[in-house]
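Next up: some structures, all given as structure tokens.
What follows is calculated from the coordinates using simple rules that are stated; it is not laboratory data. Because the structure is a prediction, the values reported are computed rather than measured. Cβ atoms are built from the backbone, for glycine too; each structure is taken alone.
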Structure 1
């Protein structure tokens, strides 16, 4: 019987790499075993063999659960890439008309609510063998969509921006920001003085929308020390409706338009580019390419005008 080469014996298996990834993502062996429908002992054995190959611990216990060591953090990044590359071999061999497998899409709330449902329904009818998993790409709750794509946790992400290091972006449309106030304010134009008068209610400072709005306001000469930070958009809009302040939000985040509010253009326009992000070497895989094309097609030739028509009745 031929013997396994020594070099091969010193290489980790995909099963061992998947075990490490699962435990890191789940934060514990028990949680990872439940998600993988595997025994905790089998995961522990796989990670133990991987640590033996590495010659050092890759995981450690902490008050918050099982977390990677510094060596484990470095190892898990390469483990994700290796597992992903192995799966991509089969994805690359698929025909466009016979797609199958799992497609992981990261999105923030407003995009998941208003952009994804129509394309997901159409894509499911066309490719019933594909399973879609939606991930939360909200910066306030964890990793952004860009980070999830880079780490291999997501195949695609709906993101804001015209450039993202190491990612290929397919632009979708420009989403403009609007001034939101109680309907009793009336439709007269928004002034810089009104923006400066506040009180201004915005999403938390770590949110990209907050940063974009604050930078824009500073460019208009509006000082922003009195901003109140609120995590939930619905809470912000409820407070605005009851006269507790005003806000600035992207149009997409305002759909459907709540009663009792008026939406108006800013004194100087501000917008964000909506795009689909993927790793450059994976963007051409049939499954990823097909969903990206389906999303672009579902939006039509002038998507920004389509969304604008849903709010024109409020402020024109």
Structure 2
């Protein structure tokens, strides 16, 4: 049995217990397409449909029913053989974890995550880098990064993921500009824009989402300034007649001390879903699991009705 078969055995156990591709994917923190691919492969290997759709939902085949105890016994044996890693003591744990996340996520979560790790795992080093969606799978598989957080709409099926939060987008304009009132679609199209993503930085999934929404209506933007990180955008807008799009919480934050206005986008864009993504390579590693749990915890703290002081400016437009 190779490693892929062990992974398929884990998927089979989830499918047999949940009797749903969607719930099995959620249980293992996989994408639904990834679980669908696993089910397809399992059907090929067993020569049996395993799950059959009925008016009452999915039902296990007779063959699948006979596999339940065998699969659980097999996984128990695998855990007994390979589950010999000592329990993690965070206070004594040493090592480094590399997190890939865009500026918008990094500014929202990194201060709280760094504080949490300083208190609970003081010998762990946290490295931060900007992500490249096109190379993300290779980075995670090869150890260039351990965890990625961001908007990754087309994840490879073999990566694990769990959604952390969604964030809305808003348009910003200098309040020194001659224009007044709400930004209408024609105003937006006539304006010049500051965009995130230069020839020297990875393509932004946020900007790609905006381009897709405009393109669906047959529109494009006039890009006049391209930057490789988000923070300069608000400062450039404040000193010019350009427009820009930022996560709502970030736009509101900069509007508290820069001469800019925050406006709703004059076209429909779905909220940006931010997920935490990792590879099987690190799924069972104690330190990696601990840091992922810390990320979940600080995200939950950010979403609570009374957030910690460090997150008080970051909640506008962020929700579970």
Exercise. One of 1, 2 was used to compute mean count of other Cβ atoms within 10 Å over residues 178-185, and the answer was 11.2. Which one was it?
Worked result: 2
Seminar exercise, completed: Computing mean projected area of the Cα convex hull in nm², for residues 18-153 alone for each of 1, 2, the value 11.7 comes from structure 2
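Quick check: 1.8 is what I get for distance in nm of label points 7 Å out along Cα→Cβ at positions 90 and 114, calculated from one of 1, 2. Which structure matches? Mind dumping the intermediate values first?
Values: 1: 3.8; 2: 1.8.
The read-out comes from structure 2.
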